[in-house]
1. Could you figure out which one of I, II the value -9500 for helix-only ellipticity at 222 nm (-39500 (n - 2.57) for each DSSP H run of 4 or more, over all residues; to 500) was computed from?
2. Between I, II, which one scores greatest on distance in nm of label points 7 Å out along Cα→Cβ at positions 6 and 294?
3. A value of -1.21 was derived for log10 I(q)/I(0) by the Debye sum over Cα atoms at q = 0.13 Å⁻¹; which structure in I, II was it taken from?
4. A value of -0.36, -0.79, -1.39 was computed for log10 I(q)/I(0) by the Debye sum over Cα atoms at q = 0.08, 0.12, 0.20 Å⁻¹, for residues 206-381 alone; which of I, II is the source structure?
5. Matching task: 34, 15, 11 is the computed value of semi-axes √(5λ) of the Cα gyration tensor in Å, for residues 166-253 alone. Pick the structure from I, II.
6. Consider the structures I, II: one of them gives 4.8 for distance in nm of label points 7 Å out along Cα→Cβ at positions 126 and 350 as calculated from the coordinates. Say which.
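Please treat every number below as a calculation from the coordinates, not as lab data. Because the structure is a prediction, the values reported are computed rather than measured. Cβ atoms are built from the backbone, for glycine too; each structure is taken alone.
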Structure I
């Protein structure tokens with residue numbers, strides 16, 4: 001097959017969790033098929049590569065592509081549509097030129113931004129990869145966010161996203177998300193579109209790691225400035241760790257990742273045995289030493305990359321129902337589930353006091369990742385969808 005990948009944000013190196021997830025699907029695909037890539041790069045919007053391993057999936061994908069074209073635009077030349085998604089006339093024109101000229105068997109469009117640029121082309125062979133159901137995420141943030149400004153922002157974004165869904169997303173026949181919960185939400189909102197599930201994968205280098213834990217080390221990681229990660233970190237600092245420290249005075253809490261807000265920095269500075277690392281190029285050395293992993297999200301959507309990475313390294317985790325939704329897990333076997341501060345305290349205390357339990361739960365979680373969340377098998381699902389579109393059987 002001849003395939004076009006169209007994305008926003010540079011995939012070399014990956015600039016977001018969604019970009020990294022896309023690369024996990026695309027690298028095996030590019031080994032077997034002819035792949036061209038057109039990516040939108042906006043001057044002035046450079047960010048750190050996604051928090052993860054030092055191995056650059058982006059470099060491998062770039063080398064495997066027949067062509068890898070970066071369409072660089074100035075931020076001043078872009079227009080904000082629906083007060084939520086940015087539009088570049090230059091990128092739209094180049095995208096149309098490629099699609100018309102090359103007659104691709106399939107187009108993988110990654111993100112809402114690319115959907116906006118493709119909407120007028122009326123292509124039936126497009127797979128739109130949304131990663132998560134953002135509209136569902138904003139609904140949750142509006143209802144359950146800990147910060148008033150985040151809740152108000154979520155309400156505003158929700159209104160514009162609903163308009164975007166009706167005017168743009170509804171034009172696409174095939175969409176992809178990472179878990180069934182998000183798919184069910186979108187199927188209700190877009191009854192004339194087929195919504196497919198291709199799970200989030202894990203960089204195999206995490207599975208290959210040999211974890212050597214340190215007693216008492218608790219960990220959470222991610223981009224701490226985003227609303228759902230900020231809320232999770234504040235919850236740990238305000239309601240869990242101080243009480244846990246009373247019964248486990250040697251416990252340490254590591255919050256790993258960039259973007260911590262001033263309120264989080266200030267609170268962490270007042271807590272003993274709390275470490276804020278800031279940005280790190282490789283999260284694996286921290287995960288390797290953790291004894292217990294926390295994933296206490298009450299907002300957000302999709303699958304939590306951080307949780308799969310912890311599981312891949314054999315870590316016993318305490319997670320919220322939201323964090324594990326859509327995952328084929330059993331509470332007590334793969335993860336301890338908590339839905340209140342008291343339940344988090346009980347679960348964390350159990351794990352800190354029982355190394356055998358930690359190893360049992362962490363081992364089961366690691367096996368789950370090996371069986372269901374490695375990129376090669378997930379890429380085969382994407383390949384099958386594209387083949388079905390090309391042949392008209394999907």
Structure II
């Protein structure tokens with residue numbers, strides 16, 4: 001039995017609990033949530049038992065694809081045979097609670113601190129993306145896990161999305177030819193023009209790991225690395241378009257205000273070691289209406305184009321990506337991509353991490369994978385700071401770190 005202690009009981013916890021519930025429904029019965037930790041005990045108790053305890057905070061998104069739209073999930077929905085301990089100090093929980101492993105769903109700035117406590121007590125760890133507040137912090141986490149031979153993963157659900165799995169199969173099959181270009185553009189699609197993102201002010205503070213680049217680019221780069229090879233160079237510009245952000249109630253009254261020094265907008269170009277080039281733009285700003293390139297990311301191969309679930313080939317033949325996968329992919333590969341019939345990216349990520357703990361192997365999105373995603377994202381910030389193209393390997397190795405220097409100084413990492 002794998003006993004899991006969860007640190008961090010914010011709104012994202014509902015999506016994680018839904019994933020664990022779906023694992024249990026699929027027949028995975030060798031894990032239990034045995035401890036919850038939140039700064040306010042009421043936040044932990046609100047997720048503990050249906051029909052009992054304080055009310056949960058309501059979801060803050062209406063987009064069905066957004067994990068922050070998930071709500072009304074409780075530990076008691078999928079387990080009733082374990083008494084769950086509640087803590088307000090993660091160090092105490094890790095040291096005292098009956099746990100074998102830790103899930104860290106805290107803010108970015110806490111990840112390396114929770115990891116230090118977990119690894120010191122010999123616990124396996126799954127950390128919410130991005131891996132850490134800086135590349136130096138991420139290296140420290142990876143080295144601690146390696147030196148103690150502990151299973152360490154970063155929770156990166158993009159690797160487990162249907163579209164990612166389907167597209168990986170399509171590219172590997174050769175039907176799209178050789179991947180050449182990737183385009184991505186989202187302006188004004190989230191929290192625009194000036195709302196506090198997810199009602200979490202820390203997301204707009206540089207020393208707390210805030211900014212759209214660290215929040216979203218790690219997702220994009222994890223998917224692109226999986227499909228297109230290692231990111232080698234990045235040239236970028238970032239901006240704080242809305243220097244002050246607010247939260248308003250239903251009547252439009254201002255409830256909270258934060259001054260921002262972390263980016264809410266980035267424009268970046270990148271290349272990979274397989275010769276793929278790409279262009280990314282994302283912004284939490286933008287008035288009136290959103291602008292989105294294609295149906296999400298757009299992938300151009302030497303034989304066609306994919307965007308969302310749409311595939312168009314050079315001969316003008318059109319198909320759905322999901323339809324091609326379901327009809328032509330080897331059933332063994334489909335089972336490997338979606339074990340136990342699971343179709344929830346959170347459940348799939350959790351399943352892979354639990355398998356890694358059981359068999360003492362690296363998960364698909366290991367700490368080292370998370371480090372490479374983080375280095376690519378920080379390459380955007382370092383490039384913008386330096387005003388030039390940067391080599392991602394130099395960011396990963398710590399040779400380029402001027403944007404991160406105040407963060408590393410703040411946390412005593414240099």
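1. The value was obtained from structure II.
2. Biggest value here belongs to I.
3. II
4. II
5. This value belongs to structure II.
6. Clearly, the read-out refers to I.
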